[in-house]
Structure formats: structure tokens, C-alpha cells
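So, here's a batch of structures to check.
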Structure P
Amino acid sequence: MPGRNYKALFSSDWSECLSPSGPFDPITFNYPELREELASIFRLYTSNQISLSEAAQKVKGLLPGPIGQEQMDSYLAAHFKTYKGLPQLIDWCHQNGVLFMINTTAAIGFFQRVFALGFLPRVQALSGHPLIRYPGLDSDPPHIFELMEIEDKPKNTQAVSRLFNIPPRKIIIMGDSGGDGPHFEWGARVGALLIGSMTKQSLQLYCQKRDIKIDHYFGLTYEAGQDRDVEKEMEFDFFELAAIIEERISG
């Protein structure tokens, strides 16, 4: 059984939510000729037009070979980036009894190398896709869950909350696109706090159709057809989310 008691659980998407980057960026770095096709696949499943398993199969069909650790490390050295204040937020959560969970369609192997190289403080739980996964290291998050479909996001958050006996009212869920819709739908049903980060129209439409209320919006909120403004996104300080989390803990 886990050795630490946590007051709350913060379960967040990664791509374009905690980081301006996309889940296939390490692949396009190594195989730039696949950029347009991979971008199209990403938008299809985050807007709920195809399933994640369909997207994964399409990506596997495009790849000329596996992304090895050296290739991943080269990408990270050149391009790893998060929004401002994220490392500080992870540290704050750890110090204040909040379990920080990354819950994403990005590859498990990406985060294995991120933590091995010290690009981020290690989180306690990771939910990611096994499209790229490397042999385990001591630097890996203690709890790793495979995410095969976007519907696994709420299942994995629920698994962690049960493992650490965290009640639903002390769960905070953050996402940006329609791919986070099932996570938000489950969160609304159990009484979790919902935060939209760099919120896309696809998530807003998903929630509107199901009468789901997003409790807080952080960063930019995009309208239909509006291009991303990454430069503007990078101005927001994610450590400001600590105040929202703290209010939920004490409420």
C-alpha cells in the first residue's frame, strides 16, 4: 500500500495543457517528413473524430522504426518545454500533500526520459500511451498506468484516487481539448473540480452538449477556427493554479 497520505489529487493532461508541445513532436523531430500527417492525426482524436487506438495504429503505420532513447534524449535536449511555473507547481503540490498526476495520450517513454534527465520534478503517477516505452528506471513515477483510449483517463484517475483514498471532492482535473471530454464528464459526475487550460473549442462543445460546467478557465480560451497563440500562452504562470488547488483542499 502507498506510504503517504495525500489531501488531494491533481490529474492533468499534458500536450497543449501543461506544455505547448504535442504528443508526436519527438517523432516529427526525428522524422520531419511525417509532420503534417501526425498533426492531422492529433487533431482527429482530440476532437473526438477517431478513437485513440485508431490514431495509434495510424502512427505505427507511418513510423519507419522505433524511437530509441538516444533519439528521445536528442529531442528533449533541443525542444523540451513547459509552460512557465510548472516545475514550481509540481514542487508545491508535493510539499502540500497534493498528488500530481500526468494523465495524457503522450507516450510513457517521453516522460521516462524527462524524469531520468531531470527536466521536471518526478510526479507520483503517470497515465500515458505505451506507443513508446523504455525499460524501467528508478527515476520513473512510482505508479504508471497505460492509457489505450481517452476513456482510460477517468479510469486511471479513479484508480489513483482509490489507491490513496482521495475523495472525489478533492480531485482536480485539468484539460484543454475534446480528448479530455470523458475525463471532465466523469469528474462532473463525481463532484471533482474542472479546470480548462488553454481551452479549445472541442472541449467547450463537448461540455456544452452534456451540460458539464467547467469551474475555472486558465490561460487562453479559443473560439472555433482561432489559431493558437503559443507566444501568448507562454506568458501565463501555472504556479498561480496553486491558489485554486489550495482553496479546494481547504473547502
Structure Q
Amino acid sequence: MGIFSWLRGGSTMVDTAEYGRFGVGRDLKALPRTIVKDLDFFGRFWIRRAEAAPLAEDRALDLCADLEIYAKSDPARFCHELRLVAEPIGGWVEYGAIRLIAELLGGIETPDTDYLMESSLAFLRMRTIPWSNLSSDAHTWWLSNLAGVAWLPPKQVPLRGASPFTDVRFGEERVLARIEFNSSTFICRREGYEYVVVQQYPGPDEYSEPIEFVDERSTDMYDLYVKVGRGFTSQPDWVDAQLAPFVTVHRGDFR
């Protein structure tokens, strides 16, 4: 889904220095002089777009508007020029280049876009960025070109007894994890003979009770922790120290 159709707010901090903008006295048939900074920003913005602040959203939209005419007037040239700019630098700049191309031109395939996709994914994998943070076209490219190769093998859970934890008694609750972007909290309770973990969300207003969904349940607490830990597709923003060893997804390096 494109950036124009679903951007929303969050907490990402961005550099507010000036950059090329549509209609501000520059050649709209050439890349702006700020393109390296723009691509670095766009790559970092896109990889955590669900958490992006309104200021970051506005900057991303302006960048797309600024380059749309040029990109669509000569797509092959646009892709080639972005590669020439991004390849010597790599990293977030290359990832920003392939994301910007995908946003403005869709699923265009050229030797330049293939290079940018492969190189940027190698960078993200080295940074242990979770699979869930990648775009759908990145998923498709990986599965088409590297079928059978795990993006990141999950971390191993501790053997039974190797990472001890305290029991949850009747009437007690233990907060296991929190995720900020959707304001959810994972809470463990005892219900009869079972341990139950619910995912709790705030109600629609201050007068409403929280909304809860059962996430996992088991009669064995070790088994419960294994199920809950394996269920995360990205690292929670906060996780209880006793559950932390059971979270098998890697913590991505988004710096």
C-alpha cells in the first residue's frame, strides 16, 4: 500500500533541515542537490512508518510530490540516477532509493532496481531488522530469489528450567509486555487450571473498560512463555525480564 493512502502518526524524530520541495525554484527534471539526505531520511522513515510522526509524514509526502514528475517522465533514467547516487553510500540511502522508486513507479523492474533491492535487503538483514518491518515487494523479492533461505533464523528459547520464572497465583496478574504503537499490554493470569495471557487495549474513551483478547493459554507456564515469546513478530517496547529470554524475534538495529 502506498504512502499517500495510509500514513498515520507516531513518535519518530526527524532532521528538520531544509530539503528540496516541489515548486521552490529548482529544476523538476533533475534530482535535487539534497537527494542523499532525502533518501537517507526516506529509508529510515519507511522502515518504521507505522510509528512515524506527522512531521515525518509531511516530509515524505513532499519528497514524493517533488520527484513524481521527474520519475514518471523517464522511469528508467530515474532509477539509474538514484542508483548512481545511492550505491557509493549504501545503507539507508540505498533502502530509501528502492522505497522511493516503488512508491512513485510501482513494481518497475530494471537492473538498477534489482541491484538496489538486493543490496538494501543485505543491509537490513545485517542490521537484524525483523521480517515484519519489510515491505510486501521486499518479501516477494526475497521469496522469489532466495527461496528456502530464512530471513533471520529465530533465536532459540531456553530449555526447560534454564531460565526460571516465578509462578502466577490465583488473583494475581503479571504484565509481560507492552507495545506502544497500538497501546497494547500483554497480561498473564490464572483461570482455573490454566495460565492465560490476554492482550489488552484501552477502551474507546475514558469511561470504557479495556478491551481484551486471549492471546495464549496453557496448563504449563513454561509452555505458555514459549508460545507467547514465539508469537511476537517484532520486539516489544517493554518486556518482563522473565519473559525476555523467550522472545525469539531479533531486536533490529534501526540506527
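None of the figures in this text is laboratory data; all of them are computed from the coordinates on show. Computed from a prediction, not measured in an experiment: that's the story for all the values here. Cβ atoms are built from the backbone, for glycine too; each structure is taken alone.
FRET efficiency 1/(1 + (r/R0)^6) of positions 97 and 161 (r between Cβ atoms, R0 = 41 Å, to 0.05) computed as 0.25: which structure among P, Q?
Working: P: 1.00; Q: 0.25.
Structure Q accounts for this read-out.
With distance in nm of label points 7 Å out along Cα→Cβ at positions 137 and 233 computed per structure, which member of P, Q shows the largest figure? Don't skip to the answer; put the middle values down first.
Values: P: 2.6; Q: 2.0.
Max of distance in nm of label points 7 Å out along Cα→Cβ at positions 137 and 233: P.
Can you spot which of P, Q the value 16.6 was calculated from, given it is mean projected area of the Cα convex hull in nm²?
Working: P: 12.5; Q: 16.6.
Traced to structure Q.
With relative contact order in percent (Cα under 8 Å, 6 or more apart) computed per structure, which member of P, Q shows the largest figure?
P
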